[in-house]
Structure 1
Amino acid sequence: MPRLVRNALTAARVRAASEPGVLVDGNGLMLRVQHSGAKSWVQRITIHGKRRDIGLGAASLVSLSDARETAARNRAIARNGGDPRRPRVPSFAVAERVAFEQAACDWKGGTASPTARDWQARMETYVLPRIGDLPVDQVGTAAIDDVLRPLALAGKHPTARAVGTHIATVLRYAALREFRPNDNPVSVVLANLPKRTKAIRHHAALHFSEVGAALRRIDSGTSFAKLAVRLTVLTAARQAEIRRATPDQFDLEDA
């Protein structure tokens with residue numbers, strides 16, 4: 001059985017390498033030397049069952065110890081089923097800044113517009129203090145519910161919807177950059193928030209003995225509004241019926 005090569009290179013050997021070819025350090029890490037003399041680090045690694053070569057940077061910029069550290073981190077990610085080639089997932093706050101700048105391009109006035117000010121105020125007040133530090137791929141229904149439910153319970157349903165829209169915009173940007181799946185957890189949370197309970201407010205009712213005096217207060221002019229009110233009182237018709245009535249529905253000769 002061949003001996004496993006590990007940490008075969010030294011910093012001095014890396015500096016001295018000049019012959020075109022590949023020098024193996026071990027654990028999949030290699031130094032590739034080009035005919036031009038350029039040297040770069042390459043890691044051979046198995047990702048999701050397939051062997052891949054990943055560039056780790058030029059040897060003039062990345063030291064041997066840094067290359068080994070990066071290679072070890074990549075192996076750990078691959079062992080856990082991840083893909084080290086994916087960009088590092090940013091926090092929600094970082095993704096929010098980029099998404100905000102992109103969205104502002106469509107607003108009249110850009111980042112100085114009233115829409116932008118509303119976005120920033122809501123994010124700074126309700127969202128970032130709660131989920132700003134979370135990696136954007138870990139912002140799921142539970143985290144979003146922690147933001148929106150207190151608003152709904154306080155009766156601020158329009159604010160909850162507006163904040164939810166902002167969060168969804170950030171998550172769409174993150175999905176576009178492949179930082180997270182293209183799902184829509186905001187819609188799930190909004191659909192399950194406590195519903196707004198509207199207080200029923202009835203208009204004050206007139207006693208039948210007061211109807212005549214009320215009608216007299218309405219000028220006997222011919223404006224449509226005044227005539228509509230009088231017709232509603234005299235016929236007890238529904239408001240929609242009065243508003244949508246057409247001339248052919250009235251028989252003025254036999255009235």
Structure 2
Amino acid sequence: MIKVLIADDEKHCRERLKILLSKYDFFSLECEAKNGEEVLQQIIAKKPDVAFLDINMPGVSVFNSIPSIKNPPIIIFQTAYSQYAVDAFGIDAIDYLLKPISEDRFCQTVEKIKNYLKIKESIPQEENYNEELKSISVKNGDLIKVIPITQIINISFEDGFSFVYTSEGRFFSDKYLNYFEEKLVNHDFFRVSRNDLINLAYISSLHKMFHNSYIVELKNKKKIDVSRRKAFQLKKIIGLC
């Protein structure tokens with residue numbers, strides 16, 4: 001069974017999610033929450049596999065609290081406001097549902113959850129006797145590969161999933177981007193945007209664009225937008241200011 005948390009300060013929205021979930025016999029509703037504090041409490045206490053979270057709840061912001069949780073559940077946001085989508089995917093949510101949620105749209109989310117869990121279960125968990133990563137396990141089709149940290153060019157969050165890029169290609173990982181950012185802090189990796197973490201050793205060039213924006217080009221020819229907030233820090237790190 002897939003354990004589920006639903007969180008929304010509006011009762012009728014929680015009831016709607018219950019109806020949608022009830023159509024799938026592999027979901028088990030473990031807990032509910034009405035505000036940000038209850039979300040944190042329930043995730044820590046119940047350890048759900050999946051959390052459906054409303055964005056505009058009272059109390060602690062889920063955008064600030066979720067990244068602080070070690071081994072968080074799969075996150076799906078739901079809200080009536082589409083402008084939050086960028087922030088939602090910035091903390092590695094695998095999907096974003098606009099209210100009112102239709103059955104067809106919810107079915108698409110269910111397929112994403114199933115695919116994510118299926119891939120995750122097929123990847124062996126890393127054994128870390130200390131907190132510093134030496135390598136990671138990734139997947140490409142039926143191939144499971146162990147990649148040394150030094151061979152990683154960049155890690156990007158794309159379409160609700162994390163992908164690790166090396167000179168051999170792109171590989172799926174079940175870990176969130178925040179996990180990699182934390183673990184690779186001592187390995188000269190830098191998060192240039194919400195969705196991209198790069199290995200500084202693989203920077204080929206930095207291109208200045210309009211309005212003081214930048215694009216970093218890596219040695220695998222991949223070009224990545226650098227957020228304005230991160231641009232100055234990146235230039236300082238590589239000795240441009």
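None of the figures in this text is laboratory data; all of them are computed from the coordinates on show. These numbers come from a predicted model, not from an experiment. Cβ atoms are built from the backbone, for glycine too; each structure is taken alone.
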- Item | Parent structure of the calculated result 13.5, given that mean count of other Cβ atoms within 10 Å over residues 34-41 is the read-out and 1, 2 the choices | 1
- Work out which structure the value 1.93 belongs to, where Cα Rg over 2.2 N^0.38 Å was derived from one of 1, 2. 1
- Answer label among 1, 2 for the case where helix-only ellipticity at 222 nm (-39500 (n - 2.57) for each DSSP H run of 4 or more, over all residues; to 500), calculated from the coordinates, equals -13000: 1
